[in-house]
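Structures are listed in the sections that come next.
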Structure P
């Protein structure tokens, strides 16, 4: 039985395959947007290790409000901010998180996914990938803003997103084109961030093995 490749290896393969089929002019726009993002100050003020994780109360895929601090009463929380179910890199991450969910729970922890998608779209994402953890709807990106993770899709990329079927305004229910920088936090029962992965390059994510190792460190 072959071993599943590391998450970032899977994402890198997806990026390479995607870029290889783009026309040269489109590839230049995409490449330029990554260079602009790399040179930006996006997420420089993001919450990080040692800080208190801001509380939130957000609706899950069926509209029930879920509070971070209420969940912390039951144990540590793995908190994953993702762009949306439409994002191919996020879909790989969500599936990887689902695979390790039993191991997360075996460590007495819970898993929460947060995106700016409307609850109906979060439900579609949860059903599509058979997710058994909470996926919460942060419409307006208020929680992403509290965590210092706000990013606005560059104007030159917006027509391409629409061409590729990534209708961010329709998914999020507003015209802002704002998304969270993908980030993963491991938060202890005191609300303290004990491990964090934040990368403004939205093709990079925290490896599942690193999540489990971080949980082991706070047991």
Structure Q
């Protein structure tokens, strides 16, 4: 199975999450950038608020797509010890990459959120959405930053992930919803016909579009 693009993947994912439709205590958080188009379709179909969970992957020096960890807002850092050991990555390298990604995290926060307040997650159900989960480092950081606000429950929703990662995540959250779990995942991009990079402008447009839709529904 391959998804045409992130839009189709989001629409298919929403069909597995209909139990959360119109729930006043629930919101959807997309992981920028690629997770936002998927999250947009989920939030639209379920009539739920949409926002972003700002997380940055820490790629290894030799292969940026391979995550040795991730950082998130609030000083959260999640390290994939297996990757660090296998790639013989020093603490100095981790610190250097984390410092660079922290600057990008702050830039995106200013760009995507602007003057909008950070959503309150306490006692709410949070659906965390990404376009795919390979090692789980980025999602682990997202879970950590959401847990800080003491939500009622966390749901992980993604079109594709490795089965062992789904199992690892299931131990941390209330529910994991994944459409396909290939044993030989290799790369998330292989499971999409169109996996073009999501641009900042698209993220901002989707967030603004959904916010306008929500305003129209409640005014």
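Coordinate-derived values only; no laboratory data. Predicted model only: the values in this text are computed from it and were never measured. Cβ atoms are built from the backbone, for glycine too; each structure is taken alone.
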| remark: The value 29 for relative contact order in percent (Cα under 8 Å, 6 or more apart), derived from one of P, Q, belongs to structure P
| Quick one: FRET efficiency 1/(1 + (r/R0)^6) of positions 20 and 172 (r between Cβ atoms, R0 = 35 Å, to 0.05) came out at 1.00 when computed from one of P, Q, so which one is it? | Q
| task | Using the calculated result 0.60 for FRET efficiency 1/(1 + (r/R0)^6) of positions 44 and 84 (r between Cβ atoms, R0 = 41 Å, to 0.05), pick out the matching structure from P, Q. | result | Q
| said: Matching task: 0.20 is the computed value of FRET efficiency 1/(1 + (r/R0)^6) of positions 12 and 188 (r between Cβ atoms, R0 = 25 Å, to 0.05). Pick the structure from P, Q. | reply: P
| note | Candidates P, Q; P(r) over Cα pairs in 10 Å bins from 0, in percent, for residues 60-179 alone computed = 12, 40, 36, 11, 0; producing structure is Q
| When Kirkwood radius over Cα pairs in Å, for residues 100-163 alone is calculated for each of the structures P, Q, which structure yields the highest value? | P
| message | With FRET efficiency 1/(1 + (r/R0)^6) of positions 108 and 124 (r between Cβ atoms, R0 = 35 Å, to 0.05) as the yardstick, tell me which of P, Q scores highest. | response | Q
